[in-house]
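What follows is a set of structures to go through.
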Structure I
Amino acid sequence: MRYEGNIFRPFSEANSYLLQCTIGCSHNQCTFCGMYKDKKYRVRSLEEILTDIRMAQTSYHDVEKVFLCDGDAIAIDTDMLLEILKALKEAFPLLRHVGSYVGPQSTLQKSMKDLIRLRENGLKKAYLGVETGDDSLLKEIKKGVGYAEMLAAGRNLIAAGINVSSMVLLGLAGKGPRSTDHAIATARITNEMKPQYLAALTVTPVPNTVLHHKVKTGEFTLLDPFETLAEMKLLFENITIDNLKFVGIHASNYLPINGTLQRDRAQMIATIDSVLNTRDKGALRKENMRGL
C-alpha cells in the first residue's frame, strides 16, 4: 500500500486496513503532539484514495475493519467521505467497522445530517482527542477549542450514533495542584459527554514539541509514576456514568488497567491502591517498555 510519512493509528485498530485519506492533521498545533509536525496538511485526491482501495482489494481478503488516516479524516468534505465509505463497502463486503481520528473543530463543522449520513455509510467509531476537561488547560495546550466546544463535538458524534472513544492524557497538567483539577474536570466532561469508551494515555514528551521544550527547561515537571496512578484513581472516583469501557493498556501507561465503570470500579481502584500502598516499582511497566 502507498503511504506518505509515518502512519499512526489507535492500538485498537491493530488489525485494520489503514487507508491514508489525508496527509497530516488539519489542526496540528497541540503542544504535546509530535505525530504530524513533519507534514503539511492536505487531503489526498479522491482518485488516489480510490486507487489505493482497489490495490487493497487485490492484496487483502475478508477485510472487516478499516481505519482512515492521518490525523483528522472527518475534516474531509462530507460528499467525498461518503464516496470513500461507499467504495470501501463495495470492495470489502464483510466490512463492519470504519474508524477515524476526529478533531473537535472539524467535527463541529459537520451538520448533524452529515454525521448521520457518515454513520449510515459505515463510519462507526470516532477517536476524539479530548485530552482534558480543564478549560484553561485546553487553551494552554492549544487544542483549538474550550470545554463547551469539546463537549458539543463529542455529544454530536454520539447523537449521530457513532461510537466515541474519548482519549485523555494522564499527567497533562504536570506536578502540583493542577493535577487534581485536571483529573476532576476530565471526569466531569466524561460524565457529561457519555462516550462509549474512555482511553487513557500518559503524557510522554516528544522531541521538537512545545511540551518537550518545557520539560527540558524546567517549566513543566512530569508526574512520577505513582502520581500518575493517583491521578487515574481520582478519575475513577469522579466518573459517575455506567457502562463506560475504560481502556488503559496503552504502552505509555505505567500500570495497564481495563474495565467497565461502574461495574469494575472497586477492583480497578484496588489495583491502583495495591501499588500506591507498597510503592512497588516492580509492579510498573519498565521505562524501556513504555512508548507512544
Structure II
Amino acid sequence: MTNAAHDAARGEHVRVGEIDLWVDVDGPESGDAVVLLAGADTPGFRWTRAIVDRLIGAGYRVVRFDHRDCGRSTRFRSSDAYLLSDLAADVVGLLDSLGVDGAHLVGRSMGGMVAQVMALDHASRVRSLSLFGTTPGVGDDRLPGPDEDFVGNMTFRLFEGPPRDTEAQVAWIVQLAELMNGPAYPLDVETETTLARAEIDTGWAAETGHGVAAFSSDSRFDRLGEIAAPTMVVHGTADVVLPIEHGQALAEGIQGAVYIEVDGLGHEVPDALVQELWPVLEHHLASASAWPAENA
C-alpha cells in the first residue's frame, strides 16, 4: 500500500446532523485543533502529510474530512442543492461532535470560502484563518473571471465528459492538476497519479454540487471587514481559476490580514510550498492560539 493509499484509508464516519462525514483526526488530543478544508470535489486527504505531519509535530490536533457530497461522506442528488453556509454548518457540527469549541481553519479554494463563512457566521468557533487560493465571491463582477484558456479547456472537458475506464479516470484527474498548475513548482506527476488512484478508490465523482454551492452563495466581498479572526492569505500570481485580484481583495478587506503573494504559483498547494511557508504558517497559528478567548 502506498503512502497516499494508506493515508486515504485513515478515518471513520462521524454523524453530523442528518449526514455522515468521513473524518480523520490525528495528533495529540490536548492540542489546539486545526481543521484542513479541502477544495471543491476533492477529499480531505488532498491535504497531504507535508502539512499534517508538521502540524502534529508542532503539537496540533489535525482534522481532515470529506465535505458532504464528496469522497466517503453522504452524497446528494443533483436536485438537492445546498450552499456554502450548509458546508460551514457541517464544520460546526463536526466540531461539536469532536468536542472542540474553536479551531484554526486552513482552507484551499472552496475550503477557504467555507472558512470565511465560518468566520462571519460562527465567529466564536474560529481561532484563525489561513486562506490558500480562494476568493470572497465566485462570480462577483468586481473580480475577474478565470483565465480564458483555462475556461476553454474546462469547456472541452465538460463536453467530452468523464471517462469510465479507471486508468483514463486517473489521467483525467491528473490532467486537471496540470491545467491548474503554475510554473513556480513543477507538477509531481507520480504523486498526483497516486493521489488520483486513491480518490477513485474512495469514491470519486467528476463533479459534485460544490461548484453550484460556490456560485449560488452570496459574495462575502462587502462583509470582509466583519472578520475578526487573525487571517493569513496566500495567493499565486499564476492562478488560472481565481486570478490574483481575488487574494488581494481578501487581504485588503480583512483588517490586519497577512498577505503572501507567490510568484508563479497556480491554483495549487504543492508540498514544496507548504515546506517553504511552514515557518510563517506556524508563527501565524501560534500567535493566534489565544484567540478568541482574549477577543470575545
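Before moving on, here are some points about what is shown:
- Given 1.2 for distance in nm of label points 7 Å out along Cα→Cβ at positions 147 and 243, calculated: source structure among I, II: II
- Given 68 for percent of Cα pairs over 17 Å apart, for residues 123-266 alone, calculated: source structure among I, II: II
- log10 I(q)/I(0) by the Debye sum over Cα atoms at q = 0.09 Å⁻¹ derived as -0.44 - corresponding label from I, II: I
- Computing FRET efficiency 1/(1 + (r/R0)^6) of positions 115 and 179 (r between Cβ atoms, R0 = 25 Å, to 0.05) across structures I, II gives 0.55 for structure II.
- With relative contact order in percent (Cα under 8 Å, 6 or more apart) derived as 22, matching label from I, II: II
The numbers here are math on the coordinates, done by the rules we state, and not lab data. What you see is a predicted model; the values in this text were computed from it and never measured. Cβ atoms are built from the backbone, for glycine too; each structure is taken alone.
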